[in-house]
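A.B. asks: Down below are the structures I want you to see.
Nothing in this text is a laboratory measurement; each read-out follows from the coordinates by a stated rule. Small disclaimer: the values here were computed from a predicted structure and weren't measured. Cβ atoms are built from the backbone, for glycine too; each structure is taken alone.
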Structure 1
Amino acid sequence: MKTLKKIFLAILIIIILLVIVAFFLPMTYHVERSTVMKGDKAVIYDLTSNLGKWDIWAPWTKKADSTAVFELVGSDGQVGTLRKWDGKVIGNGQMTIIQLIPGELVAYDLSFQKGKYNSKGQLIIESMGDSTKVSWTDEGNLGYNPISRYMGLFMAKMMAPEFDKGLAKLKKVVEERKDWPKIMEKQMPEQTVLLIRDSAGPKTYAQVLGKGYGEIMQFAKANKLQFKGPPFAIYLKYDTVTMFSVMDMGIPVEKAEKGKGRVRVETIPAGNAVVAYYFGPYEKTAPAYRALDQYCKEGGKVTIGGPWEIYVTDPMTEKDPMKVETDIVFPLK
């Protein structure tokens, strides 16, 4: 019995000493990691301020925990937007955007285990010569809980590798996008359009498009219709080997009732889309298509229908091919 009492007393003394020591440990912790990358600050800000895009680069995703369920609440890219998750590996928690400075700062509140653990984080974007430095910080108050105080000693060791992993992936993504055209997600408005369907191959595109738009313009003139936007083409089918395609050539109009001959009138409903704003010779649009395809895959975007090309600039009037704008549109589900 005396031996048990001694053991119990020893354990009690150790516990008391650990509790006393805990109160001398830091009440707060701070973790900070950074990396330098070649890339546009606007691209970095877009990837970090939109919580829906954290799946592209952050370490805590479905790849890290296949059981995790994620939910985005609010309008992404705005203060107040929050991202929730629950998984067997990464646990449950939520991140809430609390401050945004375009091109400079993304600040958020972080909560784990239903509010048991809380911290504040920032992603700071700074110009550094011809490069950009991104710093990722997290800090929290450990309170008076002795166990939390001891956990604080290991926070940097636990979080820093994950921050390094996320920043490395962010750098890879940003630098891959360095040569991409400007890409934006937008709401396409409802449009009344005049359409002609035709097909063409690599040697006949110019002839087929010229004839089609000519017929549409003649129809509009004969019926006193007002154009409401630049001409476009919707590529319904495309053979990557023969480069043969079936497309609808069209021009938006203020209003129209019915077509005639090859010209038909349709109303295209409003819908979400991702758009690449390409400037350059038409025959070099392939990289813009690949960029859009990668953008959609990385962001889990599901496309519907064929891609659009909107011919914003008339190459007959703009002699500098690098100023000719073609907007490439992928409609989204």
Structure 2
Amino acid sequence: MQGEVANHSPGLLLTNCGHSTLPRPSLGSWMLYGLGTESDDLPGYVVLMPNGMPTAQSRNWTSSFLPGIYQGTHIETENTNAELIPNLTRKDIRPGTQRAQVSLTQFLNRRHAAQRPGDERLESRIHSMELAFRMQSAATDVFDLAGEPLHIREMYGDTSQGRNMLIARRLAERGVRYIQCYHGGGQPWDSHASIVKNITRLAGDSDQPIAALLTDLKQRGMLEDTLVIWGGEMGRTSTVQAGPKDFSRVGRDHHIDGYTIWLAGGGVKAGTVWGSTDEFVMAVTENKVDLHDLHATILHQMGFDHKQLTYKYSGRDFRLTDVHGEVVTGILA
């Protein structure tokens, strides 16, 4: 991979939205816009995040100028002792009475909307209210991991990352179209110091849950049409960053000129390495892939020509890859 900007916020926006500065719809929003959702009772695009938001926050899953129904829904997954979605259920009213209340509210909303045709923000809010009502039972079920067999829970591990990966699989099973899992708040992999200690811990957090997810998807027959993507907005330099003489405390700087992501399932060729760098990992020497190429390839695997998946806004047909992007056919099965 080769990036454009060696800084976190623009790098994350480029990775997620195809542009490093301007507000553009995220990949998940484009996916939901193009494919729709297979679930009537859950959001079609869910973001799982333990311990706070990443750098650039909700802009990473924005729908921008696409209708708001394609926006990602962020779930804070760290607190296991309370509802993951606050105020999802009401204990002071019977379901039938609540259904009548929601129906009356939606009737008034529709009358209001009829006088304001074409207001996508209003339509999105009406849709969100109805979805929230249906989520009361569906979301309570999908986030309740107690129903999973013990050997499955042990395979993932009872950790933040383990629970995230297991929830992701359960969401995918129920038709959620695009699921994004962050490791933690801010930028936890940003190891400018103590990289040996930090990366050992972070990789240890991730290794078992990710292996469990791939194994679980495969044994359920889901890996064939589920594309798993792992990576970040940049890599780290192959040289240590200036610091103390104690090697255990040194770090590595941001690096966009040759870093790695991996993909699994979803019709990509197993065991394939694409591209290479020079011996010091200072530059890509063969088969450079930029973020637009990656996005074009992901959309291709979901059945789209990235040049044809467009949305007219402000007098122009926009697309995720803008005027860029080539499908990386060499990694496709």
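A.B. asks: Of the structures labelled 1, 2, one was used to calculate mean count of other Cβ atoms within 10 Å over residues 39-46, giving 18.2. Name it.
C.D. replies: Considering all the candidates, the number was obtained from 1.
A.B. asks: Can you spot which of 1, 2 the value 43, 25, 24 was calculated from, given it is Cα extents along the principal axes in Å, for residues 55-134 alone?
C.D. replies: 1
A.B. asks: Computing distance in nm of label points 7 Å out along Cα→Cβ at positions 31 and 255 for each of 1, 2, which one ends up highest?
C.D. replies: Numbers: 1: 6.1; 2: 2.8.
When distance in nm of label points 7 Å out along Cα→Cβ at positions 31 and 255 is calculated for 1, 2, structure 1 comes out on top.
A.B. asks: If you work out distance in nm of label points 7 Å out along Cα→Cβ at positions 247 and 295 for 1, 2, which one comes out largest?
C.D. replies: 2
A.B. asks: Using FRET efficiency 1/(1 + (r/R0)^6) of positions 159 and 199 (r between Cβ atoms, R0 = 35 Å, to 0.05) for the comparison, can you identify which of 1, 2 gives the largest number? Mind dumping the intermediate values first?
C.D. replies: Working: 1: 0.05; 2: 1.00.
Biggest value here belongs to 2.
A.B. asks: If you rank structures 1, 2 by relative contact order in percent (Cα under 8 Å, 6 or more apart), which sits at the top with the largest value? Before the final figure, lay out each step's value.
C.D. replies: Values: 1: 16; 2: 21.
Of structures 1, 2, the maximum of relative contact order in percent (Cα under 8 Å, 6 or more apart) occurs in 2.
A.B. asks: Suppose you compute FRET efficiency 1/(1 + (r/R0)^6) of positions 71 and 183 (r between Cβ atoms, R0 = 25 Å, to 0.05) for every structure in 1, 2: which one lands on 0.50?
C.D. replies: 1
A.B. asks: Hey, mean projected area of the Cα convex hull in nm², for residues 127-270 alone derived from one of 1, 2 reads 11.3; which structure? Spell out each step's value before the answer.
C.D. replies: Working: 1: 16.6; 2: 11.3.
Here the read-out was taken from 2.
A.B. asks: Now a separate question. Of structures 1, 2, which gives -11500 when helix-only ellipticity at 222 nm (-39500 (n - 2.57) for each DSSP H run of 4 or more, over all residues; to 500) is computed from the coordinates? All intermediate terms of the calculation are to be shown ahead of the outcome.
C.D. replies: On the way: 1: -9000; 2: -11500.
Structure of origin is 2.
A.B. asks: Looking at structures 1, 2, which one was log10 I(q)/I(0) by the Debye sum over Cα atoms at q = 0.10, 0.11, 0.14 Å⁻¹ calculated from, given that it came out as -0.66, -0.79, -1.25?
C.D. replies: Clearly, the read-out refers to 2.
A.B. asks: Rank structures 1, 2 by distance in nm of label points 7 Å out along Cα→Cβ at positions 79 and 175 and report only the one at the top, that is, the highest.
C.D. replies: 1
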